[in-house]
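Read through the structures below before going on.
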Structure P
Amino acid sequence: MQKQSNHQKTALLGDQSVKNNNRSTWHQPFSYWLKKNSYYHKQLLKFYTFVIPQGRRVLQINGKNGYVLDAVRPSWGVGVDADEQYTHEAQATYPHLTFVTDLAQISAQQFDYIILSSITLETYDIQDLFVSLQPFCHPGTRLVIDSYSYFWEPLLRLTQKLGLRRPTTFKNWIAHKDLINFLHLADFEPVITGWHTLIPINIPLISWFFNSILALIPGINRLCLHEWVVARPLPVARNPRDYVVSVIITCRNERGNVEAAITQTPIMGKHTEFIFAEGHSKDGTLDEIKRVIATYPEKDIKYIVQDGKGKGDAVRKGFAHARGDVLMILDGDITTPPEEMPKFFDALMRGKGDFINGSRLVYGMENQAMRFLNLLANYGFSLIFTWLLNQKIKDTLCGTKVLFKKDYEAIVANRHYFGDFDPYGDFDLLFGAAKLNLKIVDMPVHYKSRAYGTSQISRFQGGVLLACMSLIGLKKFKMR
């Protein structure tokens, strides 16, 4: 790796001379402040252990004594802090991790997550800081940036003077829009933003109510001590010819739609395979699938018969049999036109998002495509899920969803966090993608009336499902 300039070192690690010149106020070890403000640090750890999955390669800048880095349980963890006292303390406390005083001491490595906790307040040049991190990033790397809100500056300075919190040199108070601009200038973009911790001290019951209830309310959350951003490197367009595509067609009692699903779906990427996940139909769907396979031998068409029930089971079984690099879901009712599938593939290839989610609620719909009450419910729940996941979700129940297989495998590996809770599969994927900080992007699609068969989801059943999923999301994402 090319050796960094002194200016880059200052940008990354802060102005060490300030610390040295004020050593009289920095004499206490970091462990002292951890114990003194234990409730606050527990809140911080709760945030980081939620955002960063275990077993990832993690780099922390301004790592102090390493307690955050250890808490996220990385497969390989490196902490960087210019203060040798902190690095010596950290290495002695966490010998299984690596601590250095300079990024130049790390061989050229790439990390899955880079933690930047409060460093934008202390660093000399924020843009240089972000630019200097690019060599340590791969396309899936996430920067996790959290900082104090400017609203809290007077109280933070007062508590610091009173010796109630660790002395810190506040060089910058960066507005959220300015932070996003710094990221843009350094070729990063935000994925998720949020706020946490209204009360950083433990007042029995009151702290819980403020931090677990009031801090969730839009508007009030802007008063929190911490505001945070998860960002990713700006994507580089991929070559579509390098990727195999697997289209999973879920079907139960969809005999009249089987052939159209094949003939109307364009071939995408280097190769396209079609996998029908058949759900014990009573109208001859399985026989029709076999006929279509024989009729179109030039196309790669397979089928599996579910040993379970429901669309969620069909999706999981289909994905398990897929050999493609890109996984797509096409509902067997083909109310979402199959000819629009390349739009999803193109968005994924151009890096517009990591998870492309169909939205039926943008274009005008054909008559009878969706009942009015269903439409109202979908609009209402879209607002709820946008709030829950901190990403814009226009339509949660659109069956068409597209993502890379490697990201799906990460969702599967992390599924234990939510459990096997979703009979439809939509929320298993949406929740899993949001938990892994994948960028979710809506893809507007036209919504057609059924040409064959009848809907297999009742209006009441759909409403109850959305309500249940909202409660699960509230528990797992907000009131954790």
Structure Q
Amino acid sequence: MKTPAIAVFGILLSFAPGTAADRPNVLLIVSEDNGPELGCYGDPYARTPNLDRLAAEGVRFENAFVPYSVCSPSRACFLTGLHPHRNGQIGLATHKFAMYREDTPSFVTLLKAKGYRTGLVGKLHVNPPSAFPFDFTAIPSANFQRKQSPVDYAAAAARFFEQSGNAPWFLSVNFPDAHLPFLRQVHALPAEPLAADDVKPMPWIGVDTPRLREQVANYYNCLERLDHAVGLLLDELQKTGRADNTLVFYIGDHGAQFPRGKGTVYEAGLRVPLIVRWPGQSQAGQVRQELVSTLDLLPTALVAAGIRPAGNLPGQALQPLLAGVPAQDSQRYIYGFTTGSFPGNCFVQHSVRDERFKLLSSPRPGTDNLISRSYLDESHPYFVVSGATAADQAAIAPHVRDAFDRWSRPPRYELYDLKSDPHEWHNLADDPQFAAVKNRLIKALADMQQRTHDPFLDPANIEAFVAEQLANRDLRYRKKKDFRWSYLESFPAWRANWRPATSSEARP
């Protein structure tokens, strides 16, 4: 039986600060395009001693997920604590996608209202920027060429720490590694880069060629440089003397940019590292197996600051898990979503998983999945260098070929047993033995969409959205100053009118 919300908050209050002076600082460290390819997650090639040490001092979550495996939607989700269809950021900010409302509550506004000083180092990449009125900003560019070094990020954080005085603070530091381009060495980092012969591609990719191995090696070189940057940042935090009263989150914003990773609703796109260190409040060295989400970060920070999370937040405060409280026997589902993030990759798809099984739902089955083409077809105008060329695919195994074909033109449903098939190669959706599981997950997804007023529940909204995207594949809208996607007006209206809504439900 589900515990009443009032009782849950009463339990969480036992983890909250006793006085305003006890309120912890909050440091949110975000890496680009970083799945759980870290040493502390057992990766054989990762050289990440600083993140491994952070995990040893805190709690490592083995099964952490983002709701959308592309940068802007993922960031809007963890900053607001809301699913993409609820906050509105269902595509890339650089392609004019945005949140529905400027006044959507977030990490920044909620903590700032309670006396926290707020800061951002690195990119925001969510529209409109005015929705996040940080007190301090530095290095606002994406910095994908890594012109600013790890030292620059640490120095910016140090300035923020110094300027904050004795006030409690929230700082988000966003590092460019390991986003494409996968740069082998920058600023003399790493000192001894890995080469193609030193690594093998991650098993979920399904392709192993010298060309892909070079990309993978440089991905790991990016992660080692990232780890160095995290170490410098944590050193600066230690110098303040306030590290023991700082709640530290470390996450990747989504999985790595390789086939069936970034942009998809497969595990490799949605599963990310999540490490939480909170001295005196978290049980050091724990590894938790529960399903958790980056939607849980905001409720966790609010409870830590003594703020009751709003009732419309779907996430769960992680304090009991951090403290080592045994897991409750309650069913939890994790949801994933994609629109392709911009017109060139347009494809609408959902996913839902429990501890063992995962369902993929494609409301436009049998149509081209442009996301897959950007990884598998060199003729695609946005083919990525970390994708698999025709030559790379020449010798792949039959089950990989079947999976690539299914990814390219998905059926209505896909079903995977993640216990026996963690890399999602074998679709069980048409197997009568798993019919009950499939139907249960279909219902769980529909229930979530109805409960949260998901516009993509309505086929008419899907068709209108896709039609507008495909009509704009030339990207000319990027040069139109006042261009605005029509969903930004139509979806809020649909959400408000789908059924009788209270004033609180009408808000995002």
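Coordinate-derived values only; no laboratory data. This one's a predicted model, so the numbers in the text were calculated from it and none came from an experiment. Cβ atoms are built from the backbone, for glycine too; each structure is taken alone.
Of note:
- Parent structure of the calculated result 20.5, given that mean count of other Cβ atoms within 10 Å over residues 93-100 is the read-out and P, Q the choices: Q
- For log10 I(q)/I(0) by the Debye sum over Cα atoms at q = 0.08, 0.11 Å⁻¹ computed as -0.46, -0.93, the structure of P, Q it came from: Q
- Each of P, Q could give distance in nm of label points 7 Å out along Cα→Cβ at positions 109 and 293, but the derived value 4.7 comes from P.
- Distance in nm of label points 7 Å out along Cα→Cβ at positions 29 and 405 - structure with the largest value, from P, Q: P
- Given 20 for relative contact order in percent (Cα under 8 Å, 6 or more apart), calculated: source structure among P, Q: Q
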